[in-house]
Structures are given as structure tokens and as C-alpha cells.
Structure I
């Protein structure tokens with residue numbers, strides 16, 4: 001009896017072309033660093049190819065674009081960065097990463113960093129076509145309006161040619177299967193094909209699309225993988241950036257709702273690529289989730305609330321008009337009410353900060369109550385200091401807690417107090433001027449004012 005040897009997983013190299021200047025963005029920020037769903041277009045692309053199993057990532061940048069290189073290294077620690085010193089076409093850009101190509105890989109995928117909506121499943125489909133025997137795989141889409149796009153010409157499932165619009169015949173222009181620009185190559189022949197493009201091109205413009213003709217001349221198989229048109233959307237200006245954002249937001253909302261989240265007006269909810277919302281959570285209209293937000297199961301997020309870098313446990317209620325800034329850590333069953341801002345603070349289970357308060361750089365225990373208008377005075381103009389509020393403490397309305405300060409468990413702070421010293425557990429602290437009263441003072445003031453008014457000409 002013999003046992004079949006397990007097939008090894010093909011190794012993958014993705015080359016991400018990020019060398020474009022993007023002058024149509026009208027921005028000092030490089031095009032690929034503009035954000036979609038809370039992260040740069042480059043980061044979106046790197047994440048998609050990594051999710052498709054590409055173990056090695058190479059990013060080709062333009063000269064002087066260290067900010068793009070820095071972003072690549074920040075979001076993909078193992079990414080290699082190469083510089084395309086001259087802009088001589090897409091194949092030339094890929095060959096800028098020759099050192100990575102020479103190391104070898106079973107599968108090579110070439111991706112543009114300004115196509116931020118590509119899904120990992122599409123890259124996996126391209127890899128599957130390579131595994132099935134193709135040497136070159138082009139990504140195509142059925143265009144609603146094909147004008148200006150290169151056409152993918154096929155016959156019997158074979159990719160015969162990629163024809164630029166200006167060079168296509170009338171019959172070829174009737175084809176609606178268009179070139180998305182992304183390509184996958186068998187790693188065993190990729191460098192040989194790319195070098196052939198460079199050596200055979202008399203115009204000194206080296207285009208990746210020539211790989212199809214070269215592969216077919218060598219008797220190698222060429223294929224097409226199709227993707228939805230919106231998935232291969234390129235971004236060249238702010239209008240297209242907004243269109244890409246709209247697609248990304250629709251995807252994120254649909255994913256959340258299919259996972260058990262209720263959105264009463266989903267088109268008004270904005271999420272980030274990493275937003276996590278637990279099932280049975282209800283999100284009211286006009287809510288914004290920035291990067292790094294997690295909402296636990298069974299919570300209610302009320303209208304016009306803003307989150308960034310915040311964690312909310314289950315069965316909590318936040319808003320309306322609440323703002324949770326980075327470091328906000330909201331435990332189970334907490335109520336954060338209207339016009340409340342939380343920053344770098346832990347709010348313990350069952351506690352309430354119901355309205356008109358700022359809690360920053362603080363720790364609040366379980367089942368504490370923070371009255372309306374309470375603020376933690378955490379910054380003295382130079383340094384931040386912390387406030388600690390114990391379990392079951394009651395902070396009266398319109399109080400100012402001047403950090404560093406500790407309010408003991410079960411303590412009461414009288415309304416309108418300014419607390420500058422620690423308060424013992426179960427104690428009452430009142431930090432305000434003693435009330436006094438002068439009988440008839442208000443009537444006397446009005447009478448004196450009325451007399452002055454009568455004397456005016």
C-alpha cells in the first residue's frame with residue numbers, strides 16, 4: 001500500500017505598484033495614502049493580498065516617496081520596498097522589484113495600490129487559475145460603459161490578447177469584457193516573461209499586458225478571471241475616492257447587518273475596516289465609527305454618536321450625541337448619555353454617566369453615578385493626571401474633580417463641588433462656598449437701577 005504525498009501550499013509573492021503621483025487628487029498627500037474605510041488605499045490592498053495567502057509582499061514606490069514606504073512597512077511588517085526610479089510602464093515597475101522576483105515564488109500577483117476594493121476571494125480565484133495550469137491570468141470585468149478600457153479577447157476559455165481601446169477593431173470594441181490591469185503569473189516563468197517584455201519593446205514603454213502575447217508564443221496557457229466592476233474600481237481623483245468609500249461603507253454595513261446588527265438607517269452609519277459590532281446591537285441613525293472600535297452584544301448606540309479607539313461591552317447604552325475617544329473602555333450595562341465625552345477612561349459595570357459630562361484619564365468603579373455637568377480636570381497645561389472614582393460612588397451634578405484625586409467607594413460628592421483632595425470611602429465631600437442670603441437685596445438693586453434710568457435724557 002502506498003500513501004499519497006500531501007501537496008505543499010504554493011508560495012505567493014504579491015507586487016503592489018504604488019509609484020503613481022496622483023496629481024489629479026490635488027493633494028500634498030500621495031494618492032495611495034488617501035483613506036478608504038479608515039485606512040490608506042495601500043493598506044487596504046496589502047490586507048487583501050495577505051488575506052489571499054500571499055506570504056511575501058513587495059511594494060514599488062516612486063522616488064522620494066518615503067512616506068509611502070513607511071506606510072507599507074507599518075501595515076505589513078515584512079514588506080520589501082523597491083523604488084522605480086523612472087516611470088517606463090507597468091512591466092518596468094514590476095521589474096523594479098527584481099530582487100524579490102529572483103528569490104522565486106510559485107505564484108506572482110501584480111496589484112495596483114489605487115484599487116482598494118479588491119476582495120481576497122478574487123486573488124484566490126486568480127491563484128486557483130494558476131494552480132490549474134495557467135501561466136498568465138488577467139483580471140477582467142464586464143463594463144457598463146467600455147469606452148476607453150482595454151479589451152480582453154478570449155476564445156474557448158483562453159485569453160487570446162489584451163487590446164487597447166485605441167488599437168481595437170470595431171468588432172473588438174463591441175466586447176464588454178475589459179482589462180482591470182491586475183495580473184497573476186506562474187512564478188516559474190514570470191521573470192523570463194517580464195524580461196522578454198523589456199528586451200522586445202522598442203518604444204521603451206514596457207507594458208505588463210504584453211505578457212499574454214509572450215506566453216502564448218511560448219505555448220503557455222493564458223486565462224481570465226472575472227470580478228464585479230465596482231471591485232476593480234481605480235481611484236484617481238476625489239470624486240472616485242468618494243465613490244470607493246461609498247462601496248466600502250455599503251459592504252461593511254451589509255456584513256454587520258447579516259451578522260445580527262440592527263441599523264435603522266444604515267445609509268447614515270459610517271464604519272471602519274476594523275469596526276466590530278456584536279449581534280443584537282441596535283445602531284440608530286447618524287453614527288460614526290472611527291478606527292479601533294468594538295461594540296459588544298445587545299448594546300444600543302443612539303443617534304449622532306461618535307466613536308474612535310473605544311471598546312464598549314455588551315448591554316450598554318451610548319448616546320445620543322455621545323463622543324467616545326481613544327482609550328474609552330465601557331463595561332457591561334453602562335449608560336453613557338447625551339453630550340457625554342469619554343477619553344482614556346474605564347467606566348465600570350452598571351455605572352451611569354447620563355448627561356453633559358467629560359470623563360478623561362479616569363477609572364470609574366462599578367455602579368457609580370456621575371451627575372450632570374461633572375468634569376474631570378485632568379490637564380494642568382503641562383501634564384495629564386488621573387482621577388479614580390470608587391465603586392458605588394455618587395458624584396453630584398456640576399462637580400469638578402481636579403486630578404490627581406481619588407473618590408472612595410460609596411462616597412458622595414455634593415453638587416457644585418470642586419474637589420481637590422482625596423475623599424474617603426463612604427464620606428460626604430462638599431467643596432463650595434457657604435451659601436448666604438441678604439433679605440431685600442434684589443428689590444433694592446432694581447429700585448436703584450430704575451432711578452438711574454429715569455434720570456437719563
Structure II
């Protein structure tokens with residue numbers, strides 16, 4: 001039962017309003033002047049206020065100011081005489097929800113109160129959701145100023161219809177961020193469809209994205225909806241956007257611009273309502289300059305761009321996340337809670353984390369599994385992360401070499417190829433280690449090795 005605070009210096013008006021509200025399913029509390037109103041507002045915590053504008057002692061405008069200062073989320077409806085309309089309009093400008101002329105029309109009061117309470121409840125629900133999402137986001141990625149800046153950008157863009165590109169290294173949490181944007185948007189009740197371009201074979205990617213009709217190709221024994229049609233009303237999230245072919249990029253541009261798709265084997269378009277969020281670990285603007293990504297598609301998708309910084313650029317998050325991952329691993333493995341000792345934390349803080357949050361979680365989880373004492377030690381972490389000498393060599397290599405994305409952004413293909421060859425040499429031909437040195441994912445490295453025709457002579461240890 002919603003509680004309404006009635007504030008009026010006339011006893012008869014308070015009594016009539018109270019009885020009427022009771023009959024309409026509301027509870028009420030009454031204040032005969034502004035001072036009592038301010039006191040009751042703090043103790044009774046009403047869902048809405050009916051406030052007389054003209055009262056002796058403390059007038060309605062002063063009461064409104066004090067109530068909104070206490071809690072601006074509670075709607076205040078002004079009761080005013082016909083000759084005070086200008087004052088009532090001023091009250092609305094100062095924060096009142098609405099005003100009603102005296103003598104009040106009871107049906108109108110019911111309508112306005114229901115509308116006011118409903119809107120206030122919606123605002124509170126959105127605020128709770130926003131706070132919950134922010135806490136969840138911090139739990140996943142950290143509490144550093146860099147993460148808070150990303151959260152701020154998410155709150156700005158989520159309610160909008162903008163397409164979004166999320167740029168960040170492997171393991172930084174791009175898919176998590178995309179899901180937060182979806183959950184904070186008006187599409188939150190509709191599907192969130194994730195498409196990982198990197199794991200879909202090139203031969204079927206168009207069918208997976210846009211669908212196909214029965215008999216469209218050998219083996220198509222029935223019609224199939226694509227990811228876009230499955231996401232109707234919701235959000236399509238494309239991960240590893242940089243790995244799309246020129247043909248797929250052309251069809252993506254058509255789908256985004258026309259809000260429709262052409263399933264393979266049909267000449268009829270299917271209208272689809274969707275929002276597109278894409279993630280990439282590459283500088284797409286550099287790929288555009290190198291003519292490896294369509295310029296028109298890039299500008300169509302980059303209506304809003306969020307850069308998710310790597311873990312090494314927000315070291316204050318490492319300790320927070322490591323402790324959280326340690327607690328989770330202990331609970332998962334049914335082990336007593338472990339503390340991360342100073343030596344282990346120092347090692348975690350010194351590492352560059354080319355795999356970012358995902359790598360940190362995996363390392364801590366494995367270390368918890370191997371631990372035997374009451375704390376997580378440096379030796380235990382070193383066993384998981386590799387020998388100190390190898391670690392030092394990797395750190396030195398990483399610090400002395402520019403990230404591969406930087407060479408891409410300078411549009412110097414020769415420098416990219418040279419960086420790959422140097423990384424393969426340092427890693428003894430181990431492509432996984434070379435990808436870590438270059439701060440790119442394994443699939444991107446393989447693509448670029450083929451692109452530059454880097455021969456097998458330096459690939460003695462392929463993995």
C-alpha cells in the first residue's frame with residue numbers, strides 16, 4: 001500500500017483527502033504545516049506528497065525545497081488556488097512533479113498520484129539496476145579510475161541507439177562490457193546474440209550470420225535463421241570484427257544501413273530490428289588506412305567507441321582482481337581461504353599480463369590448485385607462470401618491442417613483419433609465446449604470418 005503525505009493547513013481538506021485516499025487503496029499521513037511536513041517526510045518515508053502551496057509560517061515553496069533536498073526521488077504534487085497558477089508552475093520548475101487546482105478533482109488526484117508513484121518507482125528501479133551493474137562491472141574488471149571512466153561511457157551510450165565498437169586487447173573483458181551495454185539499454189528484455197567471427201569457418205559464416213533457405217546449397221535440408229534474425233529486437237555482438245572478409249563486411253554494411261538481411265538462396269529481404277556492438281583487438285582505423293577494412297562500415301559502426309585499457313595500464317586493479325579470483329578458486333576447489341602473500345603480490349604486480357584479466361584469473365586459479373599452505377606464495381605462482389629467468393626475458397622482450405597494434409597504426413607493413421620475425425626468434429618459434437610478446441591473440445598472429453608469407457625457417461617449434 002503506497003503512503004501519501006498530505007500537507008495542508010486546513011483540517012477539513014486533510015480529512016477529506018485522507019478518507020478519499022483510503023478508499024482508493026492508499027495509506028496516508030498528515031501534516032498541518034511545513035515544519036511538521038519536513039519532520040514526517042523523514043520518518044514516514046512517503047511514496048508521494050500532496051503539498052498545499054499557501055501556508056503560514058513555512059510556505060509550500062520552502063517545504064518543496066527541503067523535501068527535495070532530503071529525497072528528490074519522491075514526487076511532490078502541488079495543491080494550489082486558481083490565482084496561484086504562476087507560483088505552481090514555478091514550483092514544477094523547482095522540482096515538483098505536477099500541480100492540481102483547488103478545490104481538487106478527486107479522480108484527477110488519483111490519476112496524478114498513480115502516475116507519479118509509477119514514474120518514481122521506475123526511476124528507483126533504474127537507479128538500483130545502474131548501481132547493481134556498476135558493482136558487477138567493477139567486480140569483473142576492477143575499481144581503477146580507468147575502469148570508472150569506461151563505466152561512465154557505458155552509462156552514456158547504453159540508452160542510446162548508437163552502434164558501438166569496443167577496442168581492447170584479448171582478455172580485457174570486451175564481451176562482458178558489451179553485455180552490460182545491452183542490459184542497460186531499452187533492448188535488455190530481448191536477445192543478446194554473441195557472434196565470435198574467429199571460430200566460424202569462412203565457408204559458412206554468411207549462413208550463420210544471415211541465415212539460408214531450404215535447398216540454398218548442398219546440405220541445406222531446411223531453412224535456418226541467422227544470428228541477426230535471431231536477435232530481432234535485441235543486440236548483435238560481433239567479436240573479432242577485424243577477421244571479417246571483404247564480402248562479409250559488404251553484407252554487414254547493408255544489414256546495418258537497411259535494418260534487413262538477405263538469407264542465402266532468397267531474393268527477399270527480411271526486416272530485422274537490432275543494435276550492433278562490435279569488439280576488436282586491432283586498431284581498425286589503421287586497417288582502414290591499409291585498405292584492409294571498409295571505411296564506410298568502420299564509420300557506420302564507430303558511432304561510439306570505447307577503449308578498454310589493458311591490465312598493465314591499470315595495475316591498481318591487479319591486486320583487487322587477484323584476491324577476488326583467489327577467493328572464488330578456493331570456494332570452487334573446496335579449500336580454506338588463502339591470502340596472497342607480499343612476494344606473490346609483488347610478482348603479480350610486476351607481470352605484464354598480455355592475456356589481461358583472463359590470464360590473471362587462470363594463473364591465480366591454477367596457483368590455488370597447487371597451493372598446500374595457508375597462503376598463496378611467490379614460489380607457487382612462479383611454478384605456474386614459469387621460471388623467473390624466462391619471465392624476465394619475456395618482460396624484457398615485451399618492454400623493448402612496440403605492441404603489434406602500434407606498428408599497424410603507423411601503417412608500416414614492413415615493421416609488422418619484422419616484429420613478428422623478431423618475436424618468433426625470441427620465442428624459439430613458439431607461436432603462442434610470440435603472440436604474448438606481440439600482445440595479440442593467437443589467431444591474429446597466424447593470419448599475419450600467412451599475410452606476410454613468413455616462412456617455416458623460424459618456426460622450428462610451432463606451438
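Throughout, read-outs are computed from the coordinates displayed, never taken from laboratory work. Note that the structure is a prediction, hence the values are computed from the model and not measured. Cβ atoms are built from the backbone, for glycine too; each structure is taken alone.
Out of I, II, which one gives -16000 for helix-only ellipticity at 222 nm (-39500 (n - 2.57) for each DSSP H run of 4 or more, over all residues; to 500) as computed from the coordinates?
II
Check the numbers for distance in nm of label points 7 Å out along Cα→Cβ at positions 70 and 382 across I, II and tell me which is largest.
That would be structure II.
Please state which of the structures I, II yields 4.3 when distance in nm of label points 7 Å out along Cα→Cβ at positions 46 and 182 is computed from it.
II
State the single structure among I, II that was used to calculate mean count of other Cβ atoms within 10 Å over residues 54-61, giving 16.2.
II
When distance in nm of label points 7 Å out along Cα→Cβ at positions 286 and 446 is calculated, the result is 2.2; to which of the structures I, II does this value belong?
II
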